[in-house]
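Please go over the structures that come below.
Please treat every number below as a calculation from the coordinates, not as lab data. A quick note: this is a predicted structure, and the numbers were derived from the prediction, not measured. Cβ atoms are built from the backbone, for glycine too; each structure is taken alone.
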Structure 1
Amino acid sequence: MWAAVIVAFVPLFVLLALLAGLRMTAWLATLIAGVITAALGIWVWHAPVGSMARAYLYGGLQGVWAVDWITFWGLIIFNTLVFTGDFERFKNWIVHHATTDIRIQTLMLAWAFGALLEGLVGFGYPWAVVAPILVGFGVADLDAIRVTALANNAPVSYGALGAPIIALAAVTSLPLMALSASVGHIVAILALLPPWVLLFLVSGAEGVKEGWPLAVVASLAYVGGQWPVAVFLGPYLPDITGALTAFWVLFAFTKVWRPKTVRTFGGRPAARSLGAQSTVEAAVDPGSALRAWSPYIVLILIVVAWTGPWSKLPSYSLVRLSVQGISSISNQPFAQTFNLNPLSGGTAILVSWLVILTFLRPGAATIRQVFKRTFHQMWGALLVGFFIFGLAFAFVFSGMANSMAYGCSKVGPLFVVLAPILGWVGVALSGSNTSTNAMFGPVQAATGRLLNLPPLLLPSFNSVGAEVGKPIAPQTASVGVSTSRYVRNEGDVIRHNMSWTLATLAYLILITLVFYYFLPNVMEV
């Protein structure tokens, strides 16, 4: 048994060595690791060759449909806004209303606007878009990237329209709505910390002392917009509703209260003459503002109506392909299934894009540019979606996940502390919360069953642990620094982010213990 446990770790070590050691591109690394996983499953665990091939294929197809179909149309919407100029107008509108106080600018842009970008696109785009804006406001390059990365901690589990949670549900067979709610409970507590850290990083202790109401309002407003949607409507929109709520509540709050001293980066008082001016002098007219906000309003309305608990559209199944095995833990039959539900959340996002087109009215040439750019940006990620899910399904079907879980369970209940650390390590090396959930989700779920823990506890903290590791993920950093002078110097960024990332991880471990000892019931299905 212990030999099997050791061998079960081989695919994981291979994948992490290829990604972190050799810096191999993700799609090729996941392909190689998947082939090794299937081969070990056939050789060591004696999985039938035909059944293993089917498990891998069905896993890959599930990854394409459950994750790629969502992230692709999310990026199509974003690129449509970019090519029509509407994203630039939207960004200018937000910058125009951010005032000259660096603390308000940071919370409106890095915290609220960054969460909106994470919810729609993910993949490091919040860093790439927001960090140059902060640099324009006087924040040092490296500090601007760190601020944007740490602000991006809370939204990651629901990034790219909920892709990590959807992936976690697919590989663990846990209910999607239950996972969305359990992660939402954790993130609601996690999100209370980052605004305080952001204020400290841009304005020092004196800036926090003066501006602490901003941190309170920013955190509670984000939670107020994110938590109910995560719990009652599912994983597609929590980032977007949390971001929009945080922005508008901050916008309204700063109309009635602001710190007495306007401060620039480093906590230095701003020149008195700049006190009430906006950084962007040219106002954006109401019509342009409505046009800038309307795509996000359309997306929210359609996705909520389409995927809410009242809708039967996502449950319609056109094709179900399954391969069955016998669990080495329960000795009960289980199935690895590809479910083609053509009216899924990804289709709702496609419909949202079609509606957005009706009032943006881009030309055929623009739409061709949108698809060309999206495929150029995403072809590798689309392949990863197939290969990482093929790997995960093969890992589970062969019995490897159960063997690894057996070894992890020997740690005992203390493993609840290791669960978020495992997610943190996974995303730090793989660069993707979705991939981390696909790799470690089945192991966390099986370990929880062996330890008789609430079924949602370990998988949920795996996902949130992956959130916290994002600021030191090389693949995310490579995208995030693409608009800065730190291109190909991701190591400097990662070292700069490390200490605060570890502090946030320690905070998350405390949250883990709170849920384990005092709130286990909310982690039940």
Structure 2
Amino acid sequence: MTDKGNNRGIKMTKKILITDGISSEAKKKLEEQFMVEDKKGLSPEKLKEEIKGVSAIIIRSATKLTSDIIEASDKLEIIGRAGIGVDNVDVSAATKKGIIVVNAPTSNAVTVAEHTIALMLSLVRKIPEANFSLKGGRWEKSKFRGIELEGKTLGIVGFGQIGGLVAKKAIGLGMKVIAYDPFVSEDRFKQLEIRKADRLENIYEEADFISIHLPKNKDTLGMFDKAEFYKMKKGTIILNVARGGIVVEKDLAEAIRGGQIGGAALDVYEVEPCTDSPVFKLEEVVCTPHLGASTTEAQDRAGTTIAEQVIDVLNGKNATFPVNAPAIRPEQMEVLSPFFELCENLGSLFINLVEGNLDSLKIGYYGKVSEYDVRVPTSVILVKILERYSAENVNMVNVDLVTKETGLKVKVVKSSQSKDFINLITLEGKGKDSELSISGTTTGKKDTPRFIAIDKFEIDMVPSKYMAFIRYRDIPGQIGKIGTAFGELNVNIASMHVGRKKMSGDAVMGLNLDNEVNPEMLEEFKKLSGFKNIKIVTLY
């Protein structure tokens, strides 16, 4: 009894700070074991004071935990974000301090999916305008003629958990559904009985409505712009309840005014809070102020999910949805850390070079590295491959779950035999329409990463931020054309590496570049050089 009493006394000295509010039930769970303080509206300076002595802090979107606030903490063990996004938390600063960050990624999927459908219905039946008109004393029945959803085609871009729920609900309304996501397997599409688009253009050609369910990152920022809108069927309606900035609002407004796009329903914006946007002036657009997750049920679920994780972590257990990377045992870190950069580079290069859908991936470890537990380097590779396309925030902890949800089949092989290298790591990916294999190793005292083969072409090059890979016929004069074309574009080639299987056969050239090559420059390079089979790679 004494031990239990002392243990409870230790728990009760741990303090939890709640700054944005959670449900009474979630708060009650915390209060059973810990001291809980609920303080809303704290300024950054005040929060720096209040965070001292706190073992856990629970926030929503209103509180921003910057690096200086996190640094001011002295006992903080866990940051709980009651929601999905952690943009308002400096995760890097928390990780450096050994503070675990957790979120509630599954709490609002149903709510966001329902809001997407609600916006679509509101738009096609002109509910907001009709409501405003009638309450303004006007009976304008003929003015608000709508369209039916049954029989129309909904194109979903990003087929994660939310995209899948939207698809199910749309089918329930009698709609046809086609979805595009290069990292969701054929099996998952078949399981949900959803038609899979092989290319984004398939969505543009068929969809009457396009619903966006993508993460916001450097690849998706500004993804839907003027050029994309004019690839779509005339009259297409755009839905975005994902992240602001994926849709270029100015271009969308122009496309609607020009009659190319039939309308839009938006819940997220390039800058938030948003009170002024080009789309606000258009009758064909329905807007809500980021209400996707704003239901009582979703908010309660998020709070409960966070409360349970805070209780587990403060009691020495593992969190269910950690955002930052787990700790690695010192003995493992010493052996495996030299390979982490190589694995990041391999994963990043692979996703830049692979074409089409990816159904399976084989990761091989050969030589000395095969003697160790390779789960961590495998996760490093998968994070780099999946983070660009998953709607969820992919990290070292949840990457296995995300991999499973996408249906990507991953096989890891190990062998102590390595023909030419002490250590060798290989990636072999297969999809419906393409295959790709790359391999790499580390060399020298500093364990410098090197790419050593691409599709069985031997090529020895050190990774750099900007690179180009060109496949061509190995005949005299080719290298000169490439150098001249890049010179015309004022792009300096730092180094050049050629791999070939036989004289006058196919060859692969890898170039380390000093500066970025944008899409316009790439098209100009193709015209100047005559080389069409070129991939520009930016390691991130």
query = If we compute mean count of other Cβ atoms within 10 Å over residues 303-310 for structures 1, 2, which one ends up with the highest value?
reply = 2
note = Comparing distance in nm of label points 7 Å out along Cα→Cβ at positions 127 and 159 across structures 1, 2, the largest value goes to 2
remark   = Value 26.1, calculated as Kirkwood radius over Cα pairs in Å from one of 1, 2, is from structure 2
query = Where does the value 2.0 come from, among 1, 2, when distance in nm of label points 7 Å out along Cα→Cβ at positions 183 and 431 is the thing being computed?
reply = 1
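Relative contact order in percent (Cα under 8 Å, 6 or more apart) computed as 25: which structure among 1, 2?
Here the read-out was taken from 1.
State the single structure among 1, 2 that was used to calculate helix-only ellipticity at 222 nm (-39500 (n - 2.57) for each DSSP H run of 4 or more, over all residues; to 500), giving -10000.
2
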ask   = Ranked by FRET efficiency 1/(1 + (r/R0)^6) of positions 63 and 479 (r between Cβ atoms, R0 = 30 Å, to 0.05), which of 1, 2 sits at the highest value?
value = 1
